[in-house]
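Read through the structures below before going on.
What follows draws every value from the coordinates through simple rules; no lab data is involved. The structure presented is a predicted model; accordingly, all values stated were derived computationally and were not measured. Cβ atoms are built from the backbone, for glycine too; each structure is taken alone.
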Structure P
Amino acid sequence: MKYQDRSPISIPSNSPGWVLVHSLVLILIIQTAAMFALTIMRNDIKSSTAFHTLLQQTHAPELKRHAPVVTKTILDAPQGWDHALFGTEVLEKTWGNTCSYSWRACLREQPFTTEHDPVLSVSRPYIVILVDDCLSMNSSCGKNYDDEMIFLERPDKEIVPAPYRDDVDTYLSSHEGTYFRGDYGNTYYRATDTFGFGGTLPTWAFVQSYITVILEDLDLCEIAIATTSKGIVAPFTRDHAAIRKSLAHIQPDSAKAPLSEALVDLLDVFPDNCITSRHIIVATSGIAIDDGNLPSWLKDFDNDGNALDSYVDGPGSHCLDDVAAYASTLNISVHTVGPDSVFLKNVAQKGNGQHMPSEKAFETVPDYICQMRTSLRDLPRFLANSNGAFDPGWLIKTSALYYQAGPYDPLSLTGLPRPCLSGPATSHFANNTNLLCSTSKDYLLSVNAYTGDLAWVVKGIGGKIARREGIIIAGPDRYGYIHALSGEPSIQWRHPGDLFEASRSCAYIARGNAVTSISLQSGQFLSENTTGSDITSLLYDPCEGIVLAGTSSGMIHIFNQDLFPTHIITTNAPGAILDIHTFDWRKTLYIIAFSQDNVMCMTLESPVWSFTFSSGTYSNAAVMDSRLYITTWSMELGCEGIDTGRSHLATLDALTGEQISQSTLFAGKAFGPLIALEQRRIEYNSWDMAIAPVDISALEGTNMVALGSRRTDRAR
């Protein structure tokens, strides 16, 4: 029997030919499947290539040969950031037809601070200036007039030094009297040589000139004014404007000069506490008249056996050196200002003082600062004061130009024949190329930020400094004026005021309860409005275009740019509003107001929260990413100085008032903050130039924040 293998697949015939057909069909199926797979693979490869190309067009590759085109745009402050201090930097990066966007906070300007009382507790000298107001002070002092100085003969024939002015060739008559140059005075205004000293300059003009100069250098001292005929005429004060006013009312019109008797009466006028040294400056010709009525034990206190150490009717008593010797035993130094006589030099020597003393005779002041430091081109610049005057080691003064503002014309600048600069730096404004600085003695300086070269100095302009559209605004000075200057410099306008703020086109000036808008470029009056009480703080919000005026009654008045009133906010502050800051959150404007001991947050509709300081009084503040950074200072009462007490930093949630943190910064007052967004930190400085950095890198906006990308070749 014959058996035949059968196919496992049912086929219609058992013939071997069908097996071949079956195999061919199977091969065809496999080939078809392979071709289908290849087609899918080819399409996948095309899709992947297209997707990869799309990705390349959307996201710039790291190894792209050409850098993107970067466009920077500065907008208003980001949400949650201080409107006056910050802006928004938007970066647009373009590769071909694709743009990507990102943002971060940028600095509009540093928080400003003006230190109104830059006193150190370790240097608190008290000085009495005793002025001899006898008629004999009109006689010559043994010196000639200084050829480069200007003098004024008043209608009563009193001759005093005058501010330098370049319109006096020889002499110039005015309603104030006759101005004349020193060389002209040596011929035509010769004082009588009553006591044989020689020279032509009246003793009165000589001592007044000295007092004028020395007051410029004694900014940190408590000073009182006395005369030999009236005793104390101005009590101890650091208000030098009041001191000058008192001096202007003194005239040499007394018939007597009781020098020693007047000096004795001043030995017990000094307070007992908070004094580092005691001084009396005797400004006199040295000729006592009707003097010497002293206790017997004091008449020859220096044991020199001088027969004139007693009362003398008329000129001649020499008791002044005995009283000076006694004063030195009480730790009171007696200095003399007047002719170069042997007697006056002996008085100073026995009084442990100096004849014609400089400012260094009264106190050695350590180097210190009363402003936050500035950083230009990554150079840390401390605005250091040496011997009580702005004089940092990095300042180069060799090529500076010196001017005086408005001695006879408020809009004039007079070139000064001699370099001059005094007072500690109390305010400044810096940008990438220029540092502007003002001192407590109303000196305005312009410094090259790159080299440290002092470009120019203007005497007579001081106060807070701002710069808008190339115009420098400074003020108020000691006499209550605000000036605007171009950078050359030249004075554009002058206006009385207590406070100022500025937009790009207007200056807003507060005086009393009135706020006035004037043209930034010309000073032309634009508009004015009033509040119910004196304005104590002023803010221009560049994002909202509004002016906010805080008052002594705790109210905030809000005006538009034309000073039309829009809102009045009651803060319920227990005192005057010292400062105002604004920020927005979710399209709502938040206003933060500071009094001495409290901070209040409000919207235009209602109060939000309030907070009472537990560690001192308000110094400065800034709002960043809805966090409020506040510095306070707990000073030591009685013997206060910026080197006493402690400064603290409190961080609050600006939306709720909840305290996030609090820390101690320094012993003494803190200055700042100095905001360094590139380094993602803020800094505070102490009076002795210590630095306390604070990390702000966690705040949104200190790093670049991506906003996304868009294709420019697609229809929107």
Structure Q
Amino acid sequence: MYEDKKTQQNLYAFKPQLEKMSKLGIALIAFLLGVIGFGMYALYTQIADGHIVTGMRDNVVWGLYIVNFIFFIGISYAGALISGILHLLRVPWRTPIIRMAEMITVISTMIGPAYILLCIGRLDRLPNLLLFGRIQSPIIWDVIAITTYLSGSIIFLYLAMIRDLAILRDNPVKNAKWRNPVYRFLAVRYKDTTKQKEILNISTDLLSIVIIPLAILVHSVLAWIFGMTLRPGWHSTIFAPYFVIAAVYSGTGVLIMVMWVFRKIYHLESQITKIHFNYLGIIMIILGSMYGYFTFSEYLTSWYGSIKWDMEVLYRLFSPDEYWHLFVFAVFIGVLLPIIIVTVPKFRNINSIAFAACIAVLALWVKRYLIIIPTLESPLLPVHDLRPEYVHYTITWVEWALTFAGIALFILLFYLFSKFIPIIPIVSSGEEKDYSRLRKIVFEKQMKKVIKTNKKSDFAAKGIIILLLLSSAFMTKAQEQSKIQPVLKLDYFHVDSVSSLAATLRVKVDGRFSPLPGMEISFKFIQGKTETRIGTFLTNEKGSVSVGIPEEILATGGDQGIFSYEASFSGNNTYDKANAGISLRPMRMEMSFFQKDGQKMVNLKAYELKPDKQWGPVENLEVSFYVPRTFSLFKVGQATITNGLTSMEFPTSIPGNRLGYLRLLAKVEDNEIYGSVEAGGTINWGKPLPAEKIIKRGLGDTNAPLWMVYTLIVLLSLVWFHYLYVIFNVFKIRYLGK
């Protein structure tokens, strides 16, 4: 194979690294093997004693193993996307880093699925997954997708190494001569002829095109396994793009870390320059900004929706006693710190960018932990009679040992691979550029567009902040000198023959009313100059409190049929006193149903307490009719009560339940004389709903839609067709080498 001057220089620089192993390298290998050996001992302990040695229980069925699986699979996708995109775009600075990205892809994809096996209690049943697995199951989708992705990644890495393998074949290594036959076999008689070069380039470009959407698809399938499960914190339509962005973000950070390490080990300062760290740093902060946006959107939607079970997960994440510190690190520090380091010129250098990458990678690992554990610790049904360790997850030494064993194996395979093939391609592709010139372009043009510093604007911003702080201090001092005046509202309700009082205590802050929870509200009944104490109660989180009116008060007849009530708040060191009163005449309504001339009618009777303590008919009162729906009341009619009676045609066109039952409510709302009065009734005159077809789809279900199954089969068939075509081209290159 022809060797130009640049290739010879690279071969001269890298060949000693392949032939010799330093003492530090031997010590590193020994240390990593020790960590892996300790992990094997932990695995033996887990197999011998069972999963009881881990923190996983019936409630929290997943733990650190699944966190590691998602993390390793995520960074593998980033390597594929980065290497594929840089190759297709012919980015001039890609050459020194593209092989590292490809190696991250292959090694991570091999290690990640191993953690799935650690979650299986019966490894002897693992062959059943292949023998009896059904294509309708999302788990099988994941197995097939990861297998397909790993196969394509290995082929892609191999195609990129053929030229270097041919050079090493023509220049045999002195030590470890067993490698020379391996080089000859893997080089497939490549001699860099015009036809061989054309076939190799076409195959590499084709596989780059295939590997990019495949990486997105595979990680989307992994996200769908969570999104298709009806659990709070998982069931979300945003999970697929969220997982992809987070994966590429963490993978970019791992690539920067790998670059920094090998730059130090092999003294690659001339090949891996600051320009590579700058460009990848910019890519990292762009991905970090997108990841931060997706995170904000996910939690904002769940929080604003206030669904009970979603809020249970959020309470755990926001609680200082549980996951608040991890949440702040994963969501805020892991996003903001890398952006600050890369965008501020004073902080931006090779070491600081590598440090920012470490923070991003660690934050993304913690985020995977927060996706898995708090959700599983929030069961949809109450859990009773269980020890705390069965409800809350605690990592054991076995899980930590196997986690560090996986990390050690990743480092070991990476290091051994760099001793078999140069970590940077040595064959000159003719695309190398003058990095000093590129560096000048970056600093003078590109970086100035991304990062602009203006001392005047900084000074103005500091001045504004100081003024805001001073003004807020004065406002705070002024507020401390006088108590805040709260607003107390008192309402009367009569619902289904039960009378009650409801008080709401609020305070106006920044133009908005906020509830005051945990405050004492006293209720009393006033009759002339006599006051009867009803009781004192605490407001709830909405600042409200409700109390039933005792029968002995209602039996008094009031003051000529008028009942007066008062609610009072005695105040405290922060809030002033507040009072509210209400006077009303008791009223009752009765609802009945009847049919007349084929029409279905609703009859409503209304009575009020007269001054003589007798109940008499109500005159000229508007009443509204409602049907309760899922989130609100649906108004179906309105009528006027005359001589204590009114009627309305029943709304038979409104859907009821499966048997046609629905509830109808008659309401008098916020009336000055009677307050709020309500009566209701239930009858099967509604429109029956059709029988509901229950479709169970979850993590392990096997009844996925056939169109989805067929789509998956077609897509994977197309991918494997391209794989076979590339493999055929490899044999064709070997044949042309004769």
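Using the calculated result 11 for relative contact order in percent (Cα under 8 Å, 6 or more apart), pick out the matching structure from P, Q. Please list the in-between numbers first.
Working: P: 11; Q: 16.
Working through the options, I get structure P.
Assuming 0.8 is distance in nm of label points 7 Å out along Cα→Cβ at positions 117 and 645 as calculated from a single structure, say which of P, Q it is.
Answer for the origin of the read-out: P.
Given a computed value of 177, 51, 49 for Cα extents along the principal axes in Å, which structure among P, Q does it belong to?
For Cα extents along the principal axes in Å, the value 177, 51, 49 is produced by structure P.
Please state which of the structures P, Q yields 0.00 when FRET efficiency 1/(1 + (r/R0)^6) of positions 165 and 581 (r between Cβ atoms, R0 = 41 Å, to 0.05) is computed from it.
Q
When helix-only ellipticity at 222 nm (-39500 (n - 2.57) for each DSSP H run of 4 or more, over all residues; to 500) is computed for each of P, Q, which one produces -4500? Each step should come with its number before you reach the end.
On the way: P: -4500; Q: -17500.
Corresponding structure: P.
Given that mean count of other Cβ atoms within 10 Å over residues 253-260, derived from a single structure, equals 24.2, which label among P, Q identifies that structure?
Source structure for this number: Q.
If you rank structures P, Q by mean count of other Cβ atoms within 10 Å over residues 221-228, which sits at the top with the largest value?
Largest calculated value belongs to P.
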